[in-house]
Structure formats: structure tokens, C-alpha cells
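Each structure below appears as C-alpha cells.
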Structure I
Amino acid sequence: MENKLGKILIFAGTREGRELSEILSKEKIPHGISVATKYASDLLNDDGFTKVYCDRMNKDEMSDLFENEKYSVIVDATHPYAYEVSKNIKDAIEGKGITYIRLKRDMGEFEENDSIRFFDSNEECAKALLNESGNILLTTGSKELNVYAREDKLRERLFVRVIPNEESLAICRENEILSKNIIAMQGPFTLEMNEAIVDMYDISVMVSKQSGINGGFIEKVNCATKKGIPLFVIGCMEKGEGAGLKETIEKINEICGINISFNTGLNINLIGIGTGNENELTRSASEAIKKADHIFGAKRLIETVSKEKAQKKAIYNPKDIYEELKNICNSECRETVNVAILFSGDASFYSGAGKVYSLLSDEINKGAFCAKVNIIPGISSVSYFASRIGVPYSDCNLFSMHGKKIDNIARKIENKKRFFLLVSGCGDIKEIGKKCVEAGLENVSVTVGYNLSYEDEKIVRLNPKECMEFDSEGLIIALIENGSNKERRVSHGISDDDFIRDKVPMTKEEIREVSICKLGLRKNSVLWDIGSGTGTISVEAALLSDDVKVYAFEKKEDAYLLSDRNIKKYNLENIILINGEAPDDFEKAKMYDGFVNTRKPTHAFIGGSGGRLKEILLKLYEINPNMRVVINAVTLETVSELGKVGEYLKIRNFEVLTLQVSKAQKAGDYNLMKADNPVWICSFDFCE
């Protein structure tokens, strides 16, 4: 790419400077790069577009170079602590019309704690070290070594990590550092490498510059924290003027009239990290985390992994993750950035990974950014727990009340031989115990897995009363077993005699079953039972599925109380009983589920209208014009009204049938048929 308006020279004392040079070379833009040592020049690629200057220069030498080579853009990518070099560059360009750009390195984010101490100078740090005992790991390089080595009390305890070149080794010898105390290695270093050095040399104090992400500073912070030793830091975050790598490229584009492309592609892994212990990570998950440049997830999860090269951020909301990924694309210039997003357990099993995957896939398809998303499964808590207690889970049901209410838990326990249950904490275990005691299920056994895979892992077997006393807060899963379980019937059809009855009129068994069939309820249906009476329609509808939600409206006090008794008899928690008159008290439903926004009624059964059928239907249509309605009528006046519904509402699939049931009744030696009153069953669908 032709550069018409200026020649570029980079002073590269940091990795960011070398990265900028690589980007310019990739775009075939000739440029210069100045490094202080031959070791640094050996790290550069000989690509034909880079002219390397390998020497330290003073102000006058810089000035001569700028004039002789006609450089018009100087990028200062020197180390944050190379104050003198930056000052010389600025002095050398003064009055020459040369553009100066300060390329700042990414310092990264870390959580400060009492073990990290900051010092304005090496001299202050060396003085403070005199009050510390034990071996010292010095990672500030060789240039300031004399500050620490001049004191005999420090020199004999110094273990010096320096670049493996002759210049650094010569400085170590000049300062009488013992050969066995010289660690000549090229960084940056992983957390594991730092830990190994600390252990090998019995280090009591680490000393570092605030050298940023590429300088391995975050790994040193986490090593010191993990090992429980102090970290002495020279300097603080770089302040003042400066731009990141991407902003620097944008400035070069503007000044030089070129168009350097820097589309950043993201390789995103949604990773299930298992039960929480790092040893339980799958190899695929471990490798993906090691390669990650950024790690996102709940704080507990990102603290679990020891991969410290990456920037960690405690975020897990899908929108927050998406915004952070956009920021990465807008700020980084690498061809590929690896991102690990951590989820507990298995990323494909009761996990938030699904929502994140869906959102990111949609945005990628829209062209919001260039990325590929991959899901890496982990060991689920159920799998781990089942193996620990020797119970196969292939024939077990699984339910979750983690972060949500689960309806009819007592009925599930009553009807299931055993099932695994994901819970939010000890409060859920207490609630399970309470529900079992209230339902008379005191022979149920609850096996609780606490902090599985951690050092304080605990597995206990409890009865319901003991569950009510359980107070260990942590990561919990349960296996619930009921050897006296009742097989749950798969169809509706409860005998009238099985309901609690009084003087309140009841929708009789055969009428009830046909009416429920005509409703055509589905999983996740929301039924409004208007005029619930004894509550028989509500109970049978709720028993079809725990995912069916029923709102029962009843205005008469005696009927309301009877409905409540029948609901409690069957331990049904997916029925909301409302003492109110239709349609005036429909608004009361908002108090329970916010139906206006999320749980609009999909079906309505009207067993009693109190002479207000038209008002009720108009209000129901207003709430949801795509509702299924079934009406029972026993008077000619109500039957007359049914034929007029189509005059004021848009409906389809209108149907009316008459059902009269006769049952045999014993009369001496004979069975005589006794007929009930006929009932008209009307059904239709609203339509817009």
C-alpha cells in the first residue's frame, strides 16, 4: 500500500510496538523501527518492509535520524518507564513539523489487595525490602539492578530474572549476583511458571514493574496472591497522553492518507467448567481456557481457572457479554482474539450458555462482528453427584428450582420414585422438607450433595424434618427418593366423590371431562376458570401438567373457600385462586404473575357468568384476541346469549352441543336410570 504523505518510524520498547510493525509490514508499508538491543532486533521479522535501527540514541542522534531519513510520523511505543527516551523523542521533533503519537500499552485490570504495595521509585522499593525477610524475586530487569544490589543485605537474597542476552548477564556479574541466583529467561511468563519459580527458590517477596498485560504483570499479581506473598510494584498505571493500538492505526491512516485494515475476528468458546474444581475440567475446556485472551463469567467461575494471561471480567449477562465483545473488536488489532465464556456444570445442560449462544449467533448473522461460536461441554453436577453416590441417572427425572419457583413439588415427590433436583441453596432444601411434612410425605429420603468436587465436599442423607434444619449455604444438588410413590394417572377424570363437596354447585364428572377436552389445553397454557365453584375444573386442568397455569376466579365466599380446600387437597401450586368477580377483578391477576406482559390467558372456561356473559367475553377479547373459550350453560337465557356471541366478537370454530347424563340408581332389585339436567357446552376461538 502506497504511503503518500509521510514516513513512519516506531520506537518499539514494548510488544505493542512490534505488533504495529507487523501490521504495517502485512499491509506492505515501508517503515522504520528502533530498538535498544540486538536481542530486541532478533525478535523482529526480516520482511523487506522494515528498516531496523538497533542502538540507544540520544536527542541529537534522534534529530539527525529524523532529518536524514525524512520521517514525518514518530510512534513512541517505548516502555512506560522509559521516561528519558520519550522526553528525547519529543525534544528531537520540536520545530520539525513531525507528528508524534504515543502508543500506550494495555495495563490490564486487577483487583488490588493488602499484599500489593506501590512505590514511586526503585530506591523506595529497595529501602522497603530491607524490612522484609526471605528470598526476593526481582523481575524489573537488569537496568536498575544496581539499586538493589548495592546493599549486601539485599544482594545475597536476590534472585534476578533477566532477558537471556550478554548485556543483561554482564550487568548481573558487575553487581556480583551469584550465577545460581540468575534466572535468564524470555517472558512473559504464565501463572504456572511464576508459581514454579516461587516454589523452587523459596521466594518470600516478588518485585515487578507495572508492565501491563503483555509484560506479564497480571500473572505476577495472581501468583503473589495465590502464594500469599507480598508483591512490590514500581510505578502505577501509565497516565497522560496516548492511544491504544487500534486508535494509533486510525491516526496513521488519517495522517498518511492510507487505509490499514484491522478487522478482528473472534474465536468464542462457551465452556462448561464442570462442578468447579479445576481438576474436573475436560481437556478441551482446559486447552480453550489456556489459549484465551479474554475470560468472562461469574466471579466464582473466573476465579476457578488459573489461566492468567487473559484479561478476566466478571460478567455473565448476555447483553453485557455482547457489548464487551464489540469493544474488543473495536479496540484490538489482532487477526484472531480468543474468548472463553465460562458456565458452571455442562454448558448444554440447564445453563445460561443457550441464551448467550442464541444472541451471539443472531448478531453474527446480522454482521455485527466477525466471529465463530463453539460450545464445549463440561461435567454436569448431576453426572458427578450420581457417580459419587452410585446411583444411575439414566432412568431418573431431573427438575430444577435453581433461581425459580417450581410448581407442585410435593406432587412430584409423591408421584416419582426418585429424581434429581437442582436447587439455589439451603433455602430450597428447607422448603422441600416443609412441603413433604405438610403433604404427609415423611418417609421421603433426600440425599444432599454440598460443594461437590471442592475440599469441603459433603454428602448427607436427610429426612424431611432434617431438611427443614439444613443450613449449610453453598453449591447444592439433591436426590429425592420416595419408595411409596403413587403412579400418576395420565388422563383427567377424577370421580365427583373424590372432591370435597358442600352445598356449592359442582360441574359434574362427565360434563367436566368433555368441557376440558373441548378446551384443548397444551403445555404452558394459561387457563382462566371463571366462576370456579368447587374448583373441580381448575383442579383437573392443573393436574394435566405442572406447566399449565390456572387462575380461578370466584366471587362467593363459601365457594372460594371450597375451591381452596380442593386445591390444597391435591397439593396444587400451579393454581392461583382469586376472590373476585368477573370481569371487574381481572386486574387482580396482575398481582400474581404479571400476565399483561408475560402470562396472558390462552384459554378461558366460564362455568358461571352471573348474568354478565357479554361483559366478560368483551374483556377477555381485549386481553387476548387469540383465546380459546369454553362455556357451560344450564339456563335457556344463557343458551340464548350463546347464539349472539358472533354478533359482537370475531370468532371461529363455533360449536354447541347438549350433553345429558343418566346414571343407574338402585331401586330395590332393579337399576333405574336417573337423568341429570342437560348442559349446553359451547366452544369457540377468538380471532383478530
Structure II
Amino acid sequence: MVVRPNMLRRISKSFGGSAAILLSGTAAAQITNPPVLQDARTPVAKPVTTALAMAQPLDGNSQPPRGDRLLDLTIVYTDSQLYNPTTGLYDKVHLRSYTGKGVDPKAPFVSPTIEAIPGDTVRVLLNNQLPQGAQPGDPGCTAKGVMPDTPHCFNGTNLHTHGLWVNPAGNGDNVLLSINPQTKFTYEYNIPSDHPSGTFWYHTHRHGSTALQVSSGMAGALIIRGSRLPSMSAHGDIDTLIPTTAIPERVLVMQQIQYACRGPAPKPGELGKIKVDQKTGHWICDPGDVGGIESYDQFGPGSWPASGRYTSLNGKVFNPDDPMKATQGQIERWRMIHAGVRDTIGLQFVPVRQGRLKTGSKVPKDAKTGAKFIKESCGGTPVPYTLIAADGLTMDQAQTTSLATFQPGYRFDALVVFPEAGRYCVLDTQAPKSGVVNALDVGTQLLAVVDVAPGTAVKDVKSYVTDKLVSLADQTMPGEVKAAVVEDLKAGMRLRRFTPHPDITDAEVAGNGTQELTFFIDTSTPDTKFEVGNTLQTKDVRPYDPNRIDRKLPLGKAQEWTMQSHFVSHPFHIHVNPFQIVSILDPNGKDVSAPGAVDDAGGSPPDPQYAGLKGVWKDTLWIKSLLPNSNLPAGFSGLYTIKVRTRYERYIGEFVLHCHILDHEDQGMMQNVAVVLPDQVGSTDAATGAGGMHHGH
């Protein structure tokens, strides 16, 4: 049965209850934190020390994570439904998903949160219960003659702990394995005792099916909680300055579940065409249809805006009947993860205009009318919020913004406070076209609404947050370092006592060689090639080869990387070792990563995403390009040049770098890299003891 919101309200009244309660049978009523994945064994009560109490998990009923942990993740097809704001109805869907102990069956398309502390050994039993054999539209995992960069093996999988500094080989963070259907495999993550605390995430990463599975919801938060206090000689964890007892947390996993309903199959073993509304061009599901993600014709340039789908938060799509709840003046830590496949998200909080966005409101179907509706409903001055970490790593200095740009794979931790009571829109505001993934404009989307109850008035958000942090430092910081922390906070919210990595200096990279990287899409032949090269030219770019190692990197050294893209923009991601941003030069040579820099090389309005990133540590970064563009002025390259530095610490072995537009990665925009002993950097041994990719093509 299709459940309509007005039907729920009528039923709710007759029972004297709320629609939210009745929705629990079909969809969760509120956007709440995803459940924490529980240990597969029966919990045993253990004493909690004062330091560990600061690292309590989100679920108050579960044990603090510690020591040797055993978690189960099973992969199955799940039948459920997703709210469609343009119709006010729920669409039935049949999607691959993770399930495990404690997973909420009412919100199955967001994976449970995995929590740990530095020093833990976390074992995840990955149990692939998807059907064996080739499915319609899928060549399968073992079909002969399938090229590695042709999407395939849609029911094969593996697991990637995105951003974790752990061993990439063996049963560590090894994405070169294929866990095929009806197979189990235990991943083991030995988290170092000096691992940074922060917001990371995990997702499937089987080359050939990554985009298809991540877009189905196979992604979740991975939080490392820290209790290390700073001293005059050692940095501490930001968690000790903002304990959850004083600063409550929200975990927001932002996903793009790009399901489609299809017409009749032309032949057995084939898929029918995606159903499209001839008026709007958006994908539609008729009564009785079941949406799915079963082919790569659902991805590609313009596919996300064409789909008409909405970014979900923690597995739930915007519904004005199900607002988030907050209190005026209460500062919260929002751990925000872009776990989608390819759409850029620009996050803003804007007050709801009086009399708008009432219960039962629907966003009009077509983009033009929908944008007008949102503009009429959400207005006023955007609420500023305070970024304290990028990609899980605490920043040297907090940054106040009203618009943070999330590219696929990005994370930001932010301190959010609503200055007035009332209802607020959570908006995805599109950046300039050169700053986003899609060539077509998705338009501003309404991700959620927040109902803010009366509390403490806030006149100036930045001063209010600063004062709160200073007060917390007085309460929580050790005496020897307290004065220094307070002084830093008062000097522009500096957090340098909590940064996880020291700066990489000129002297540290001197004499170690350099790396260059170019992204390129070759459209000169009918078979488009997605490629990566090792110079700042396109002559040596190549698509991914699972049996080739493209770079050998010296263990114990640091290097500087210079990166460009010669065909549209791409988010660069490298596994294991994060990097520090040195500079981002626009095509005119201006460093647009400096605080307050204006990136207007692509025209007006300026692109806000790079300002303030100089010196910031990340694991994913937008490599911007204005190419191809036939209207560029003479002598203007259109190329941005990005310089970063990284250390190759502790771990040897083979892993990957790639574009985090995941359908680009599946089709060849990836490289195998290996960290090796320094005397092996110049060797010609293809495997360097690490082994190649074993997918059984």
C-alpha cells in the first residue's frame, strides 16, 4: 500500500497520536544519528575510566569501544521504500544494503556507524549474501573477456575504511580483493595508538561496482574517538575540548540513492529502459513499480539532476512532516560526511519564511518551479557555522562560514548553533558550475528542516562559540597547558594544540623527489577512456590496469605532489596517508587557498570552496579545471595547479588513488600505488612484494 502523508495525519488524529509514531512502521520519523554497529559478541560490563568516559559512543546503551572488537556486516538485497518529495509518496525500492547487529530496519539504506578508539583492533566479518551468477545488465565477476574498466561484478564487494591510517595489505584496508557472492571474509584493522581521532567513513570499493553499491546506501560513518589531553610537549584530541556531555553530536551521512524504475525488458537477461516523465525529464516510478540500481546507465554527466532524486540524510529523504529538532543557543558538533557518488553539496542553514513549509508541503516537480518554491520558502541571512575539522583531521584554526562545499568523499566537523527559535531550511546550494561535479545545474535542494525550540539568545555566533570553547577549556584542560589553549582560542579560535600532524616543511621534502598527477577523459573515440597520468601532460595518461603499479613511494619519506586536471574537475583521493595543502593556483597564478582568497577565474559568482584550505590536512581534494571550454580567452589555460605534501609512514604495501566520482573510478580513473622500502623505489619488479589485483576477470 502507498502511504500518503495526509492519510497518516487522518489516521493519527483518530488514534490521538502522531503521524511520526505511525510512520515508524514504514519509514523512520526523524533524521536521527545512525545506529552504532554493536559487537557481535554478548557485551560484558567493564569499568569506564574518566578519560574513556569522554569517548562514549553515540548510543548510550552500548559499551565504550575498546580493545579487540568483532563486528558483523552482512550484504543483502533489502526491500523498503524512500520518500519522494515531488509526489509526497513513498517509492518502493529493492537495493543492496549492509545489515548488522543493531541496524535500524526502518532506515536500511544508511549503514551503521562503526566506532573505535586508538589502539583498538577492529575485525569486521563481511558476509556477502548477494545472489551468485550474472544478473541482467551485469557481466558478472568471472565472465571471460570483460575488461577491468568495464563496470561489472555488481554483486561482488569489499570494504574500504576511508581516511583511516591503517595497513593496506593482507586483510587490512585491502580494496584489491573481491569478496564474491556467498563468500565471507574478515577484515582486520589494527588502529595505531597514535591514530588521529576524527570523522571517517567506510564503503564498498570493489572496482567495477563501487558506484552502483555506494549509491545503493552501502556507506556509513566511522568515528575514532580520542581521550588524549594536550600537554606542552604533545597535542591532544579535540574530543577532550568538546566532550559530548557539553556539545551534543549529530552524525549526518549524506547520500545520493539514484534508484530508477524501468519499463519491460526487450529480451530475457536484459534491462528495460528507465522510465522518464516526458514533461520534466525526471525519472518516475508508476504505482506498483519497484526502483533499483542495476546498471551504469544510471550514472554519468547530468544523471543526478535528470533523476530528480534528492540527497538523503541518514537514509531519509526530506519530508516537512519529519523535522530535525534543536534548541536555540545549544552548540552541537555536526559530523558531516558526503557519502554520495558524484553530486556536489553546498551546505547552508536559512530561516523558513513565515507561513511557509508547513506540514504536508510538497516541492514542485520541475527544477525551475522547485527552485522558486524553495526561494519563496527559505530566506533571510544564512546562519554561520564553525568548521573545526576537514576529512576528520582537526584544523589548525577554526573557520566560520555560511557555506561549506562538500565534494564526494569530503567530511567536515562543524560547531552549529541556531541563534533564534523557529524553523530553518537545510539547503544544498549549488556552487558555480566549474566548482561542481555535474555539468547540468541541479538547482538548490531542500535537504531537511530543523525545528528550533526557544532557549538562549545568540547575538553573534562566532563570539558565542569562542566564549563557549574558552569556558570548556577552563573546565577540561590540564593546568600546564590551559593558559596556552585559552590564548589560542581567543586569538581567532586557533586549535593548534589538537592538530593530528605537524606541518611538512621544505626541508622535509627536499631531495626526496616529487610526484605529478593529471586527470583526463579521452572522448576522441566511441569508447570514452577515464585516465590518470604521472606528469602534468596528457601524453602518458592511461586507464587503470589491475596488474600494473603506477607509482612507488619511499617509506619514511615525505614528498610534494603537483596535480592538474585537463578535462573537467575531479576529486582526488588517496588511501592510507593524508596530505597537507600547500597551494591552489588558479589559471592566473593566484593562490586561491589563502584565507579570504577570491576564486573568480571561472567568472561570477566566485567559487567559495578553496579559500582557507592552505595548510589544511585532507584525504580528498577537488582538482579543478575550466576545460573543456572553447570560450576561454587566448593565453588562458583554464588549468588550476594544486600542490600538496604527504608522508609515507609506517605501512608498506599496495593501495590506490583515484577520482572520487565513483563511476569514473569504476571505469578506469584510478592507479595502483605502492609504498616500498626506499631502495626499491627505482626497481622494476611490478608487484614489489605487494601483489596485484585479484578479481578473477
Structure III
Amino acid sequence: MRKNGWGFDTRDIDTKVRPQDDFFHYASGAWMKRNPIPKAEARWGSFTMLRHTTDKQLQTLLKKVTSKKRTKTESAEQMIRDLYRSGIHLKRRRSLGLAPLQPLLKRIENIKTPEDVVRTIAHLERIGSGGIWGIGIDQDMKDSEKYIIHLGQGGLGMPDRDYYIKDDAESRRVRSAYEKHLVRLLELAGRPREARQEAAIVLEIETALAKVSMKKEDLRDVDKTYHKKSLSQLQKLAKGVDWKEYFKSLGAKPGEVVVMQPDFFIAAERMLHTFPIESWKTYLRTHIVGDFSSVLTPKLEKESFTFYSIVLSGTKHMKPLWRRILRMVNGGLSELLGELYVAEYFPHEAKHKVEVIVADLFRAYETRIKNLDWMSAATKVKAIRKLRQMHRKLGYPNKWKTYRGLRIFVNDFAGNAMRVSEYEHRRALRRLKKPVDHDEWFMSPQTVNAYCSFGLNDIVFPAAILQHPFFHATADDAFNYGAIGSVIGHEITHGFDDQGCKFDGNGNRKTWWTKTDSKRFAAKARRLVKEFNDYEVAPGMNVNGRLTLGENIADLGGISIAYDAYQLRLKKTGRRNIAGFTPEQRFFLGYAATEREQERPAYRKTMVMTDPHSPSCFRVNGPLSNLPEFYAAFGVKKGDTLYREPKERAKIW
């Protein structure tokens, strides 16, 4: 933030664009012209810039830690230092080649039966590699005080099933590039003669898996992905897998499991017996090389970058080595690094200021629920009860995770990655024997993001997102409420979006709406689906309104609630204009600042194919075109591009 600034830099405005026609480019157009996308990025904007800033802060911390010559074994400093050093040591990684994978490759070579394939899948799950399916341990959504194993579909190398199945230009482009990637991966893995044939085998298996995978639009639906089974029921569902043996290999003894996609498991079990064993060996061998490429040789890391970053995202250059290794440290030792980060970069006054904003948001949300014209009185009571039960987690956890017993070695980057994954696997399994931990965080404090947990009924805002351009303790209230206020309102609204609204205040999947209320809500949601379906991203490619519905509801609700909360604050602080802008205009400029972003064309196409978030320009112009408060602030009238007839405007919360 500029010295003595109020949060928004007016030099970022493109005065040639009318705010009534395109508020996204009005608020950020000049900034976009001055800030081209860096070659090492697929997109550039508020989130990515703040992540870059946070990485620089973490780099400073890493320099302090790695400069220490003596540290106690298994201390935070030793683990952070040696994990980072093991990744930076490219000469060592290059000399090792595929040696870290040899025990796995030998295990795969010794596979003789489908049962061996399943046992190997379980082992790969433990150490962080992918198999045909995967597991997760989370709350039982119909019994939120208990943890349960979730079995979910997997096995694909491309980001979504549609890339294997569809025949549009983008799917063909990515599919062709992926096949070439598999060939190069296998060549680098020491199989140049077999590479083309084996790449074809991998693609054949993955295509078969893709055809039986649940569509991404349905994966969002918590009811379509909840099928609780006893082990005997699971055994009947997928007869050709010895599930007791599978879970034994995982180190688990579940009584029941949630099978998220039953049809997938029925088909995958058949495939285990219809594809030749040699094909499965090829598939698994290729996948482990791909899965661990980023922690093996520089050539393998570069090949992974070529497909997953250049092809899918349009990125020009790899990020510098220190940022690539930092990502591993951040992921593997997240809360150890998080403790250091909070101590250095998150002042107490910032947390206090955010708590004030959050309190205003909850007051505004409750009032808004009471005034809804489409919800019955009985459902309003339950909605308010859920809102009051929602937990607020700001900055960092009350208690930090321990990493006791985790061994990190300075000369074994790939081995460190596997040991970290297995350590977290065992931590997750221990949940099955314990009551649900309501204090647990699923993001580290140094993460520039936020989330809402349906099962815990909480909203979580790590310290790293509580910085400019989302928030600054000395910024104008209008900016802070428009920026971080809308983000917080967004996460609260997720608890009431098309999926969050299925959970009660205790985190259980329960129908607490009347049938009439549910029908009215669905009708309002359909309007938002249609609205976003009409937004064109590229010729012949539009936003997927069904896939992005939850995020679009949260965007619309978030800015609406934040606006109301700011009006509550204005009554206490009084009104004043700054830089020629009214309080309301500054509020909307603050909102636009959080979604400031430009993307490479390839990234935008991948995002539309896979991401439940809409592109940034539509996350600004879409909600604002529905808000009468925005119309009043900027004088939007009939004939303006952002104008919608009152009956066509979406309003839910």
C-alpha cells in the first residue's frame, strides 16, 4: 500500500473505460497495462502477487534457518533446513537419477496378480503417489463427530475426464501434448525403446478410467458422493478386490467407509482383471516416475513443467529453484514454517482489526436472513442458528501440529518427500481412533487463501491473506470491507451455498429447509447458472454455470453482506469522500482490487475445464450487475453494458 494511502491506488484505474460498462477493466485496466504477466506465472493479480510477496517473506525466514550450522535432530530448524537443502542440491539429485525409486520399481516389476496390483496401490497411497483410486479421512457428513475413510476415484494424469473423452479443439490439443509427455517421461526413465508403446498403454488405461469417472459437476454434489458401506457391502460392490487386505496394507481397520463413486469402483475392479498384468505394471511404473518427477532429476522436473505448466497454463519459464523447493517445505512442514511466519509477520493489531470486521459481517448476515422475502419463518430460525454456531478461525491455529518422529535427511530429497507423505498418512489414520478435532486447520498460516468447512461449520482465514491488497490495518474502512470483507462474506456464504445449505449448524447433512424454501432457492440458483453460462471465455468456450455455482453464490452473497456490514460501520465512523470517491464507490473499488487478475489464454481454458471458480473478470462484473447498490453508487442505467432488468437480477442471500 502506498504511504498515506487509503488502500486503493487510483493510478490503476483506466479512465477510458466506463464503470457502468465494465467495472473490472475500469478499476484495474491501467494496472494491467503496467503489469504484464511474468514469464514464470500463468496468471498475475492480487492472489498471485501476494503469494509471491509471502514467498519472499518465507525466503527470509529460510535464510535464517539454513544459515545455522548446528541444530538438534528432529528440531523444527533441522527439519526445515535439511528439507530445503536436500532440494536445492541439484548436483546430488542429478547423480542419484532414478535410484530413489528403485525399491518401488522393483516392487512393481515383481507384480504377478491383480491382488499384487492392489497391494501396490495401497503402498503408493502411503507415500504420496497416485493409484487407480485414493483415500481421504474426514468427518462422516451424517455423523459429524466421527471420522471415516472416504474412497474416491483417481488414476488420471490429465486434470479432468473430459480431456480424454471430448473431441473439441482444446481437448485434442491437450491430449496430443499429454501423449508426447508420456513418451518423453518414459524415455527419461530409461525406456526409450518401449516409450511409445508404453505411453499408448497408459493412455488406454486412463481413458478407460476417465469414461467411468464421475463428472466434475456431479463431484460437487455432496449427496451424489456419499455412499456409506460396511466392509462386507464394499466387498460385494467390487468383488475382485480383497478390501481387508487393501486396508491392512494401508495400516487401517475401518468398520465402515464412504464410497464416493460406486460405479467407478465397480468398473475399476473389472479393469484390474481385464487389462493384462504387464499393462498395469507399465501404468504404475509410469505414474510413479511422473508423480515424483519434481523431486528427482532436473530433466524430469523440467518435463513435468513442460506439460503441466507450459501446455496447460501457458507459463513461459519455471519458477526459480528456491520457490520450487519452498513449495515442498511449505507442503511438508507447513505448521513448523507457519509458526516462524506468524511470529515474524502477523502483528496482533491486524488480527484485532479483522475480528471487528468479522463481527460486523455476522451482524449484517443475520439481519439479511431475517429480511429475506423468499424464506419461511421456520427456516430462518434454523439458518440464524447455524450462522451463530459458525466458528471463526483467524490467523493461525490455537495449537500447532507436531512432527515428532519424522526423519529428514540433507542428502535425500525424494526420500524426504516420501517420508513426509507417509508421516501425514499415519497422522490421518490416527484420526479414526479419536474424536473430531474442532480446532484443526486444513491450511497453513502462510497460505494466501481461505475456506469454509461444512463439517466443522467454520470459516478459516490464514494470516497470509490478511495483508494488502486484501487488508491493511491502517487502510480506509471502505477498502477493507470491500476487499477482505467480501472475502470473509464469501466464505460465510459457502455455508449457505447450494451444497453448504445441506448441512446444519453441527456440521451434519440434514434437510432443515421446508420443501417450498428449497424450491425457491433452487429457482434462484438456476438464474445464476444461466447468467454465468452466457459468459464467453474464448470462441466456442463459455463458463460452466453448474460447475461454478457454489463459488458464484458465495461471490454474490459475500459482496452483498460486506456492503451491509460497511453500512453498519459507516453509522459509527461517519461519511467522507476520498480522492473524489464516495464511501460506496471506494467499497466497490476495494472489491475489484481483490479479483484483479490477468491470465494466459491456455490457463483460462484449463480453468474453465476444471476450476469451480469463474475467471476474475466475471467474478467482478457478474455480481455487480446484480446489485442495486452498485447501480446507485456508479449511476448504472438502462443501456449500460452492466445493466440488467430488475426481474433478471440474481439475489439469493
**Report entry** Test item: distance in nm of label points 7 Å out along Cα→Cβ at positions 383 and 415 calculated as 5.8, pick one of I, II, III
**Finding:** III
Query raised in the report: Out of I, II, III, which one gives -16500 for helix-only ellipticity at 222 nm (-39500 (n - 2.57) for each DSSP H run of 4 or more, over all residues; to 500) as computed from the coordinates?
Result: III
Query raised in the report: Given structures I, II, III, which gives the highest value for distance in nm of label points 7 Å out along Cα→Cβ at positions 159 and 423?
Result: I
Report summary line: mean projected area of the Cα convex hull in nm² gets 30.7 when computed on, of labels I, II, III, structure II
Report summary line: Structures I, II, III compared on relative contact order in percent (Cα under 8 Å, 6 or more apart): the greatest is III
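Only the coordinates and a few stated rules stand behind these numbers; no lab work does. The model shown is predicted, which means the values in this text are computed figures rather than measured ones. Cβ atoms are built from the backbone, for glycine too; each structure is taken alone.
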